[in-house]
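What follows is a group of structures, each given as structure tokens.
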Structure 1
Amino acid sequence: MSAKHKISVTLNGKKIEREVEPRLLLGDFLREEIGLLGVHHGCEQGVCGACTILLNGDSVRACLMFAVQADGAEITTVEGIGEPGNLHPLQQSFWDHHALQCGFCTPGMLLTSIDLIKKYPLENDEQIRHGLSGNICRCTGYQNIVTAVREAAPGLRAAK
């Protein structure tokens, strides 16, 4: 039996401390131990993007990290960017442009897009598609997602 390690993270703006086993994946910690169901288990190999979170502002795959590696970090999941009745502007854009269907990929798409908008000019649809190429969607055909990101980007940049 391995000894547990105490970790402390700021999760969606709230400081939490837990004891975790060293081999516990961050995605499992967030979903199974904390109950944040927006962190989806997809491929569990970092390929599909369904488990994407923001770690210190950067999009990362929660299935590729151990929870102990996040000690001291600021983590944002989809639950931390908006709520019913007060959607994040990108969530609203996804809604307005019908950029979701089953919703499985949506949390990862949203968080990846937030990171992309923050870091890159995304001057055309091809750049948005390239930026989102690590997130797999099996329902939408991507065009509505690209449109939603393109339409939300100027407002998100102006709000900074």
Structure 2
Amino acid sequence: MEKKIITLRVNKQDYELYINPKTLLVEAIRDYIGLTGTKRGCETVSCGACSVLVGDLAVKACSVLAMQCDGMEITTSEGLEDNGKLAPIQKAFLDEGAYQCGFCTSGMLMTTSGLLKENANPTKQEVKEAIEGNICRCTGYNSIVRAVERVAKGMYKEESL
């Protein structure tokens, strides 16, 4: 199969990649670009560890070909912070203990970031529905839901982080 050149804009930086057309977005991010916050989990769209934002939409990067994202804006967990300051959702995850082993954390952060971009004030049920495609074997989800609720309630402002 003939390789193709694509450009991915990841975390506000352009990357020109020479890839096989069947390369998954998760592979492009981890193996070609070298950002390892996006995890390879199940590779069957079940666990959500590979979730990233494409535009403002949370997607599972194991289900998307990198070529489908040519020229698009992609945000990974590494792109949430701004000049060394944590994003509100990152700070809330830390404060609420919404992580333990950390494997699912980047996917949870990206899924909840996508939710908050779509709906700045989700109900507890909407948060639960948004993360139901992400598997966490450590936290029991309650701390994750609390973290999202705190951000939605405005408890974390950009300037205070």
1, 2: which one has distance in nm of label points 7 Å out along Cα→Cβ at positions 59 and 139, as calculated, at 1.8?
1
Suppose you compute distance in nm of label points 7 Å out along Cα→Cβ at positions 19 and 99 for every structure in 1, 2: which one lands on 2.4?
2
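Quick note: the coordinates plus some simple rules give every number you see, no bench work behind them. As the structure is a prediction and not an experimental result, all values here were calculated from the model. Cβ atoms are built from the backbone, for glycine too; each structure is taken alone.
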